[in-house]
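Derivation of every value follows stated rules applied to the coordinates shown; laboratory data play no part. Predicted, not measured: the structure shown is a model, and the values here were computed from it. Cβ atoms are built from the backbone, for glycine too; each structure is taken alone.
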Structure 1
Amino acid sequence: MSTELPNPIRPAFTVPTDDGHVIVNIGPSHPATHGTIQIVAELDGERVVRTDVHCGYLHRGFEKECESHTWHNLIPYVDRLNYCSALINNFAYCDTVETLMGIEITPRCRYLRTLLAEYSRLADHLTCIAASLMELGAMTAFLYLVTIRDYIYEHLADVTGARVTYSYGRIGGLANDLPPGWLERLGQILEQYEDFAGRVHGLMDRNRIFIDRMRDVGVLTPADAVNWGYTGPILRSTGVPRDLRKDTPYLAYAELDFEVPVGIKGDNYDRYFVRMREMDESVHMIHQLMEMLPDGPVTVDDRRCVLPEKQLVYTEIESLINHFKLIIDGPQVPAGECYVAHESANGELGFYIVSDGTGTPWKLHCRAPSFVHMCGVHRMLDGYQLADIVPTFGSINMIGGECDR
């Protein structure tokens, strides 16, 4: 009986295809590979002949862990998926559970979730572009973008109480309403963003060094993007105008006026420019939402999922029991299954949940864009230069938390 193991579909390279070629490991200790990514590359001099990309293992066991916790207790776990825009994760997960429970959130919550989702998209794109520019040596542009991102982080901490992983969403609403003066500070930050983003455009858009490193590098065709399951800015950079906010509107997006920026060639420069334009569109939407934001509660009045007010817990036995049951047993989600997807900063973020009618999920699966995108990274690396790996990988904006499996 043979003891040989079957060959995997895409094995790590053990021998080069040519005597003059060498096999090198790039990452996971390389600072541009996020601590978990390993790129096994075959090189012909400085040219990348082929690559085998391994997304690594974070060992969180997120999806399996969800089966042992109540529907409410999972909210901090989803924060850790894309920690650059955790609020979008919050709202997508809560929306999925609310859909299965038949809950319609309040008007103020709907507009506020939309506003905060776009605010998070802005922070995420700022982080991605700033890090990519820094890896190319554009330190001034990096500092401009990170300055605005830090203003946003501090501002979100004012409303959520946390700096990165917010746990602000709730099944049926939000943890709390906006504090006094929050919208005024938001207007100031958006005005500062316009100034700093204009400076970055002036520094980078027609910079010969930047264009030489980005234009016609890491090209992805529309067919390859679709076949490999790409969504978000990477797909749109190829010219495909796919955006869930337009194609299958949710929250308040159907009421907003905004465009879907697309690229031409699907190269690194297009991915940079699509994200820069998306930030402008997010700011445009936030301005609209600030005008449209209605008064009223941010949480539904539904005892199946919302904790009663503390004062009632202290004075009414019914509220005390309700509070106890929600904390210990969790919300009782009707038996069934549901898939809901939101347009995250990286693409389609979807949650597929299966409930058996109890307070904990029977199964939960997350359609995380970064994990899907890692499957086709080699299409953007093979055939280019070794030095192109860093800017190309940076333009993908891989977030390790989403690759947890």
Structure 2
Amino acid sequence: MKFGIFMAPFHRVGEDPTLCFERDMQLIEWLDELGYDEAFIGEHHSSGWEIIPSPEIFMAVAATRTRRIMVGSGVVSVPYHHPFNIANRFALLDHLTRGRVILGCGPGALAADAHMLGIDTTTQRRRMVEGVQAIIRLFTEQGGITIDGSYFKLSDAHLQVKPYQQPHMPIFVASTISPSGMVAAGQLGCGVLSVASYAPGGLDDLKKRWAIAEETAAENGKSVDRRNWRLVFPVHLAESREEAMRDIREGANRWIQEYFISTLGARLQFEEYPNQPIEELTVDRMIGRGGVIVGTPDDAIARVKELQEATGGFGGMLMLAQEWATREKTLHSFELWARYVAPQFKDVVAEQVKYSNDWARQNRELLFNKSLAGIATAISDYAQHKGEPMPDLTQPLTRVRP
């Protein structure tokens, strides 16, 4: 299983954006050091909290400051760009990073973005599919690509430099609550980023949602693979559940109340309380519905296993980047996940370290006696070397301390 981050990002209005960008960059450096697999970077142009407008530029800089983590767009809003330009930029970035790029695509999440660009929101999903189809052709076909589409046009197009990864870098499409994301994944034969797993209805019928992708793929002569399915969740870990909740409660409530409700006009997971005061719509209710993982590493392990059972299997989990806790506690949370949670799902513990520990436990008496015999031999050899009488080794050796 792959583990990584989905970085919108979310920064409280009023902060210095330069410092925000630097914290985001340092977080990805920390994830790279901890051995995380992927970092997806968002594209947004309005509303004040999600402030990275170009994932490609951010990804390029992040790649120079890391060694191994894959960097992806999470997501590039395809309707906002001509597919020829997207294909060119990502092929170039793929070469500059020596194949560490993932292309995540979406229709565009914020209505304000589409409004400023004069794009009809009812056409965005169709625009995305048409655009990604063109991008895949540009990646894989040799010249003469002409498309007279509903939203994009190409005439004898050719990509001078194809992607570094062959036939192209991994491509994912975003899926939220509606079936359109899974339908698009099936039409395109792409991976899926379930970016609203924590939102209303996001956890419901996940297995059925994946079935939509499989059925649509079969109808279009494509295939989809569960290994290319990522679930996105807010996560915060600490040494105890109580500490984890204390760490995030104030920041998470601010995120819910000031951004999702007051800025975007959403009621998030509280649609059954339409007249309830905003201050009573809190993260505690989100956690009660299973949309957030807050607790200890053992809690996280149990939750991921539950999700595997509920979905029928998926290929990776992305932690939603947020600044609910202090910087130090946030970094510590990612470290706890890397140290104790991730190994349980990467076969490191189960097949290697745990096997060795189990074998040693099962044979501890035999091995301890062998250790005592080795110590006795060393003592005897030294006594003979010095010409000294042999000591009585029986009593001390049975009382050997660690």
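Figure out for me which of the structures 1, 2 the number 15 belongs to, where relative contact order in percent (Cα under 8 Å, 6 or more apart) was derived from the coordinates.
Going through each structure in turn, the value belongs to 2.
Comparing 1, 2, where is FRET efficiency 1/(1 + (r/R0)^6) of positions 67 and 83 (r between Cβ atoms, R0 = 35 Å, to 0.05) highest?
Max of FRET efficiency 1/(1 + (r/R0)^6) of positions 67 and 83 (r between Cβ atoms, R0 = 35 Å, to 0.05): 1.
Work out the source of 1.11 here, i.e. which of 1, 2 gives that when Rg/Rh (Cα atoms, Kirkwood Rh), for residues 211-306 alone is computed.
2
Of the structures 1, 2, report the one carrying the highest value of FRET efficiency 1/(1 + (r/R0)^6) of positions 91 and 179 (r between Cβ atoms, R0 = 25 Å, to 0.05).
Once FRET efficiency 1/(1 + (r/R0)^6) of positions 91 and 179 (r between Cβ atoms, R0 = 25 Å, to 0.05) is tallied for 1, 2, the winner is 1.
Which of the displayed structures (1, 2) returns the greatest value of distance in nm of label points 7 Å out along Cα→Cβ at positions 155 and 243 on calculation?
2
If FRET efficiency 1/(1 + (r/R0)^6) of positions 59 and 291 (r between Cβ atoms, R0 = 41 Å, to 0.05) comes out at 0.35 when worked out from the coordinates, which of 1, 2 was used?
Value 0.35 for FRET efficiency 1/(1 + (r/R0)^6) of positions 59 and 291 (r between Cβ atoms, R0 = 41 Å, to 0.05) corresponds to 1 out of 1, 2.
Ranked on mean count of other Cβ atoms within 10 Å over residues 99-106, which label among 1, 2 comes first with the largest value?
The maximum falls on structure 2.
Work out the source of 80, 67, 33 here, i.e. which of 1, 2 gives that when Cα extents along the principal axes in Å is computed.
Only one of 1, 2 returns 80, 67, 33 for Cα extents along the principal axes in Å, namely 1.
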